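Where a number appears in this text, it was derived from the coordinates with a stated rule and is not lab data. Not measured: the values here are computed from a predicted model.
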Structure 1
Amino acid sequence: MSDLHLVVGLGNPGAKYHETRHNIGWRVIDVLARRHGLGVGRSERRALTWDGRIADSRVKLAKPQTFMNRSGESVRALMDYYEIALDCLLVVHDDLDTPFGKLKLRKAGGHGGQNGLRSIIQHLGSKEFARLRFGIGRPPGRMDPVHYVLQPFRGDDHEQALALAERSADAIEAWLRDGIESAMSAYNGEAGRAGPTRSPADLEEKYRIVLRAHELAPSDPAPLAQLISLQKKLGRLDQAVDNHLALARIYQEAGAHSQAISEKVKAVTIKPELIALQREIAEWHLARDNNKKAVSRYLILAEHFRRTKDIASAKATVELALGINPQHPKAQSLHSQLLETEARSQQRMSAARRS
């Protein structure tokens, strides 16, 4: 099995479904992709996916494109292709039986009548995977639940849903970082339990206050760390990157070198094109005989080069990883793939010259 984590948001494709209650899982995926600078998704295995690192874990985000009732087809295909373990899967879905304003993380369980979840359980043959229930509450009066889930959030509910989507992303980050038990303890229940949810207007006001605190004490890491968190929630990722690096300098000057490198890792997670910084992180680990993390960083950089079609740089970077650990299976596999890509490219160029 791989160490890749799969976070699946359930929903239906098509503009008419985009803002509906039933598509709240997709909205949470959008929040995570935006926060972590994962760019534009790609189509694979009947899903739209994003790849990156969140909370120092390798993560694939996915929105199945099969329509809700057949979500399991795409999820099973992704799980099989990437050899993802059940305990590395988390599914985000709307839940009628959870009151609006509440989240419920569960490490296993039934489908509770949610058809996307039902399909996933059928295709995986197991209920033993984590899920995040986003409470939408029961429809008012005698409204048919089918009509209710296909309606958009309106008015104050819309603002609260946006804030809850941000909090759902926080809960998923906690799952990746601390495990399911810790995340359940922190995030299950009312919105206020792990800190109040905030509307975009509230976030802007909080941002102005924290920014002023940082301006008054620019060398204090606490307000700067708060500022970075708010910038991510507001989608200001370039500013967040700059401030991760500013925070790294503060830690560096204080002699807190491990904390400094941690901030640099967070910066390149958002912005992997910071090539020199990626290499600096790898060399820092290598200088401290942490070969495992050095190899991991070189492979992350190599994957970035491959995504940007710079095959020569990708191959050279993988070879640095292999120079540290010649038997590393992922490095060997990636190196073979890059050699094949390079050979195909050369064949096409030869064919073009002949023609």
Structure 2
Amino acid sequence: MHMADALLAPAVAATMYAASGAAAGISVRQLKNDTNIEKLPVMGVMAAFVFAGQMINYTIPGTGSSGHLCGGMMLSALLGPYGGFLSMIVVLTIQSLFFADGGLMALGANVWNMAFYGCFIGYFLIYRPVMKARWGNTRLRLIVASVAGCILTLQLGALSVCIETFASGISELPLGAFLALMQPIHLAVGLVEGFITAAVLVFVYETRPSLLEVVGKEDTAPGRLTVKNTLILLAVAALLVGGIGSQFASSHPDGLEWTLFGNAEAGYSDNMGLDEESYGVHSGAADAAAGIQEKTSFLPDYAFAGDEENALGTSVSGIVGSAIVAGLAVCLCVLGGFFRKKKPTGTFSRQTR
């Protein structure tokens, strides 16, 4: 769902930067009051995991399209909505700057569409109410919250893409036709993401339930593994997903690209039938953003520059990108003074034993 700069008019892009920036400011202020230092390593590991997970596109059968993890729901379940949102900003910024995945001018819109809904709407409207409910057991509620939350937030994200594009005045994209293609395909994408998110959260619940947001008192037992060992397993998973799993990603276009350009080469529909080389809005702001990306993206499209056929570039991108995201997420938290130690010392060490 990463939008390219050509889909947005500069005024719309600036509006979305302002909206996402306001949400980021609120998140920073909220995290200043967070004293749970246990979240610091979780933020780094899970941001890396989401970066790696987004590299694996999964095929949506019978459509010629694919989808990939967004990760907002997963991060907010482990870090809370504010930490999750800032982690998603780190992921999307690194993707845009270093891998040319999503336009730099469109970064504000991509943060809103892919992070805001999952981290805030998904958390406050779905995850927290479901997890506080008394029906079923915790595992069932995690699955329900994950699937329902991902479906809802992917639908909202797809809707926002359509509205932002329509507001940008791209005449080739009538709103009704765009919606009719975008919403159903992202319903399928959200369903798959929901089960992926559920699998990860249930794993965390089984190994270290205290890492999850909003679990009942009966679920605060130490768990089968320490915090350290749980995070080591997740970190190894991130490296394997980014370094090896990315080699098996679907070659079909994602939901947004499929809507715009179709997949006629593979025998599927043309959909909107736009020309990939010349479409959308062209502006000086977009050209300037593209110029910056050319200088900063050392692994454009997750490949070695000038050698896109070399599969090693994808693995290197997954490993290097995951490491950069993890490091930057932790550095920002340390520099920002987030997740400070509680006054009574020893809490973290006791929890990790």
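Who wins on relative contact order in percent (Cα under 8 Å, 6 or more apart) among 1, 2, i.e. which is largest?
Going through 1, 2 one by one, relative contact order in percent (Cα under 8 Å, 6 or more apart) is largest in 2.
Given 21.9, 73 as the derived value for Rg and Dmax of the Cα atoms in Å, which of the supplied structures 1, 2 does it correspond to?
Label of the source structure: 1.
Using Kirkwood radius over Cα pairs in Å, for residues 39-158 alone, single out the structure from 1, 2 with the greatest value.
Sorting by Kirkwood radius over Cα pairs in Å, for residues 39-158 alone in descending order puts 1 first.
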